[in-house]
Structure formats: structure tokens, C-alpha cells
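S.K.: The structures considered in this document are given below.
Nothing in this text is a laboratory measurement; each read-out follows from the coordinates by a stated rule. Everything numeric in this text was worked out from a predicted model, so none of it was measured. Cβ atoms are built from the backbone, for glycine too; each structure is taken alone.
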Structure I
Amino acid sequence: MKRAYVWLRNRLVGRFFEDSDGVIRFEYGPHATAPISLSLPLDGSWHADAPDSFLDGLRSW
């Protein structure tokens, strides 16, 4: 399983992970106080493909 952790000021904010079906997912950690992106709101109400799209945006840099 692939994983990528999101840290801000030495606090774990969340993690991206690939599930057993190969789908990229994201979950916020308990110390998250603000979303990392408008496409990934804190309440988890994003589209299923939003985490993968977010990472694709980072890869294009």
C-alpha cells in the first residue's frame, strides 16, 4: 500500500493512501484545523476522485 503523509508545523494533518482496489483516498488526522485544498474540505464531502486529482496537480509542478 502506498502512503503519503501531510504535515504542517510538526503536526500530522492527514494522509493519502492507496486502497486494495488501487483507489487513492485521503483522510484528515485529528490535528487538522483547516483543509489542505478547497477540493478536499475538512468535512470529507469531496468527490471520490479529488484526492488523486490533488496529487496529479502536485506532480505537474
Structure II
Amino acid sequence: MNLNMIDEYRLAIHPVILGEGVPLFNEIKRGIGLSLKKVQTSPSGVVLLHYERKDENL
């Protein structure tokens, strides 16, 4: 991520609330702009999110 080599991110959000957890992304040196491209839901409640990195030249 810090080398700006990832073009897209796909995340699965599970409908469970935890009291504690491990951070998804550690040691990010700067923010990364993302654009949401697609959302899918499953009967179990899992939400799939597909993001693409925004062009920094815009």
C-alpha cells in the first residue's frame, strides 16, 4: 500500500460485532483515495465491497 502498487481492494464485511480486533491495515504512511465500484450482499448478511484506487492526478 505504501508503494502505491495496489489498484483495487475487495473487502468482505461480516455482520458480527466484536469487542476487540486486529486493525485491517497497519502502518499506512498516508491516506489513499478510493472509489466504490460495486456492492454485493449475500443471504447471510455478508457485504462485499469493491473499491478502486482514485487517480491522484485528478
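S.K.: State the single structure among I, II that was used to calculate log10 I(q)/I(0) by the Debye sum over Cα atoms at q = 0.27, 0.29, 0.30 Å⁻¹, giving -1.30, -1.39, -1.42.
M.R.: Structure of origin is I.
S.K.: Related question: Match the computed value 1.1 of distance in nm of label points 7 Å out along Cα→Cβ at positions 8 and 48 to one of the structures I, II, and report its label.
M.R.: II
S.K.: Please compute relative contact order in percent (Cα under 8 Å, 6 or more apart) for structures I, II and give me the label with the greatest value.
M.R.: Comparing I, II, the top value of relative contact order in percent (Cα under 8 Å, 6 or more apart) belongs to II.
S.K.: With mean count of other Cβ atoms within 10 Å over residues 24-31 computed per structure, which member of I, II shows the largest figure?
M.R.: Comparing I, II, the top value of mean count of other Cβ atoms within 10 Å over residues 24-31 belongs to I.
S.K.: For the read-out mean count of other Cβ atoms within 10 Å over residues 16-23, a value of 11.4 was computed from one structure; give its label from I, II.
M.R.: This value belongs to structure I.
S.K.: To which of I, II does the computed value -5000 (helix-only ellipticity at 222 nm (-39500 (n - 2.57) for each DSSP H run of 4 or more, over all residues; to 500)) belong?
M.R.: Going through each structure in turn, the value belongs to I.
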